[in-house]
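> So, here come the structures, one by one.
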Structure 1
Amino acid sequence: MLEIFFTTHDPTQLNRQGNDVGTQYRSGIYFTTPEQQEVANDLIREAGQDKLYDGSIVTEVVPLAHYFPAEDYHQDFFERNPHQGYCLAVAAPKVAKFRKTFRALAKG
């Protein structure tokens, strides 16, 4: 899952993803066990050593403190709104990259 996460977004942008700006767009991994934390930190360290990105990885790795499911209108948003502007400009390229890179994991 972390490989997909780091492949489909830019972990070097602080508090933004593309044109979306603000702390709600930060790159973050939220763990519930020390093992999850260790795996995430190891992957980030290796990516930095291997210089996989042009900039430094700013993804935060912190304990999961609060979790709330998104509102109903956010559920399956891309699937229900494939022609909406954000979906066409931002989500569709990420989904296409996922399907190409992780073909064996993609449904249908």
Structure 2
Amino acid sequence: MAGMKSAVELAMEKLGKLQAKDASTPLTDEQRQEIAALRQQYEAKIAEKEIMLQADIRRLVQRHPPHEAVAAAKELQEKFQDTKKAFQQELEEKIAAVRNRA
């Protein structure tokens, strides 16, 4: 099994190829502006979800016993992290699409 690569190794190879491609293709001003707008949009989405998470945690603490609130808060935080990762992946895909346009 010496020929098998771990997921990390495969991801690093893919990232290296993407970075090499990105470095060889200069972006137009329009692409830069579009990428900046996408980043702002996704930062706002993530910030909104984080604010909602904090409000939900506050409500939990106020309405439930501490041991229940802690468990539920942890679950909410994990869900937020999953949502954040999904947003980041979606952003990277959109950025890649902008970069690949000619």
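> Among the shown structures 1, 2, from which was the value 39 of relative contact order in percent (Cα under 8 Å, 6 or more apart) calculated?
Numbers: 1: 28; 2: 39.
This figure was derived from 2.
> Another one. With distance in nm of label points 7 Å out along Cα→Cβ at positions 14 and 46 computed per structure, which member of 1, 2 shows the largest figure?
Working: 1: 2.7; 2: 1.9.
Once distance in nm of label points 7 Å out along Cα→Cβ at positions 14 and 46 is worked out for each structure, 1 has the highest.
> The value -10000 for helix-only ellipticity at 222 nm (-39500 (n - 2.57) for each DSSP H run of 4 or more, over all residues; to 500) was derived from one model only; which of 1, 2 is it? Spell out each step's value before the answer.
Working: 1: -10000; 2: -31000.
This value belongs to structure 1.
> Work out the source of 24, 18, 15 here, i.e. which of 1, 2 gives that when semi-axes √(5λ) of the Cα gyration tensor in Å is computed.
Numbers: 1: 24, 18, 15; 2: 37, 22, 6.
The read-out was computed on structure 1.
> Given a value of 1.00 for FRET efficiency 1/(1 + (r/R0)^6) of positions 54 and 70 (r between Cβ atoms, R0 = 35 Å, to 0.05), point me to the structure among 1, 2 it was derived from.
On the way: 1: 0.65; 2: 1.00.
That value comes from structure 2.
> Given structures 1, 2, which gives the highest value for mean count of other Cβ atoms within 10 Å over residues 6-13?
Ranking 1, 2 on mean count of other Cβ atoms within 10 Å over residues 6-13, first place is 1.
> One of 1, 2 was used to calculate distance in nm of label points 7 Å out along Cα→Cβ at positions 78 and 94, giving 0.7; which?
Values: 1: 0.7; 2: 2.8.
Considering all the candidates, the number was obtained from 1.
Laboratory data are not the source of any read-out in this text; all were calculated from the coordinates shown. Just so it is clear, the model here is predicted, and its values are computed rather than measured. Cβ atoms are built from the backbone, for glycine too; each structure is taken alone.
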